[in-house]
Structure 1
Amino acid sequence: MTQLLEKTDQVTVYPDRTWEQFKHIQKGLEGFPNVRLSYYNGTIEVLMPGENHEFFKTIIGFLVELFLMQRGVEFIPAGSMTQEKVGTAAAQADESYWVGIKKSVPDLSIEVVFTNRVNKLERYQALGVSEVWFWEDGLFTLHHLREQGYERIYRSELPHLRDLDIQLLARCVLMAETSRIEAYKEFRRAIGG
């Protein structure tokens, strides 16, 4: 029997929890690939992404990867692997990437947001992720890590993504709701492919 994805996300938040409790929940959910866990500042978030969530994260990842390939940039996709700083923070982005060479932490984490953003930027700051992009309500908001925390930016500051037109990316992601082929053609044409 095929399990269908729910259209909407299901999120459960557990406040006042310890790192050890988080690790127990994480262990108990091993083998459930469609569950994303995060931890920061005593809060555990359990996300079961819905169909819409998975659609957008896949399209965004495809277009970002297409851009990097078109530019001849080496990258390592990390998907929703667990990024962790023991005892402090853990996150599973919808998509994440090392751009250029592999470092201790991915350069970019992308989150599709259909529910609230509980501690997400603080979590990624604790992990040391250089840039975090949120897709929410048909728009991207980008944040780059500075010494004092994340600063809202309007264009990526990662060396190989500076030329990516974020408005073009958003437009093509929205186009993909109607036609993935047309979105691909428009994006490829615009980036010179």
Structure 2
Amino acid sequence: MITVNAIGDACPIPVVKTLKALKALTGPDVIETLVDNETAVQNLIRMADKQGCAVETAQLGEKEYKVTITVGDAALAKPVDTENVTCELPSPHKKNTVVVISSKAMGHGGDELGTALMKGFIYALGQQDTLPDTILFYNGGATIPVEGSVSLEDLKAMEAQGVEILTCGTCLNFYGLTEKLAVGQVTNMYTIVEKMTGADLIVKP
């Protein structure tokens, strides 16, 4: 049995931690993940159910839950679908994938929530088995790959694994951040268009 402690971790970290434990299995086993909110419980249940893994939940305290996932031979024989975060093992696939980030916040609504979602998105992006080829930052997104950014370490980790990180120079200049770029390189609109039109897949959070 493997125990994954995700107490205090925000989405998608509990799922990512559990996925890593699942992928490390060499045979049938049981994984117990400890979390502190019902949203994480539901996310873990969906992850297990999609692959036919047995799953049980228990509330241990006011803000403490245990999700038990039992993985058998059938689940281990399948490839892991990291896009949907399931119990499968990785399937080989390589496309020219470009991630386009044009805002410091993800989605529309409150800035605080949107900023937290973008942080979670970039973290989860770096946990995928197949990383994107390029990440483009422009407009408000140019405020992310700079000194003091909460996503800086995640971006540096992806760059170290070969991900090209490009940030619009005009945008950095507009926000007064040209000297504070901390990861990747400065680029221009011609290159941004070139990268996007040459992509097999464009992901825009």
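When mean count of other Cβ atoms within 10 Å over residues 31-38 is calculated for each of structures 1, 2, structure 2 comes out greatest. A value of 17.3 was derived for Kirkwood radius over Cα pairs in Å; which structure in 1, 2 was it taken from? Comparing all candidates, it corresponds to 1. Suppose you compute FRET efficiency 1/(1 + (r/R0)^6) of positions 15 and 183 (r between Cβ atoms, R0 = 25 Å, to 0.05) for every structure in 1, 2: which one lands on 0.05? Answer by label: 1. Assign the value 14.8, calculated as mean count of other Cβ atoms within 10 Å over residues 103-110, to the correct structure from 1, 2. Source structure for this number: 2.
Read-outs throughout are calculated quantities, based only on the coordinates presented, and are distinct from any laboratory measurement. Given the structure is predicted, the values throughout are model-derived calculations rather than measurements. Cβ atoms are built from the backbone, for glycine too; each structure is taken alone.
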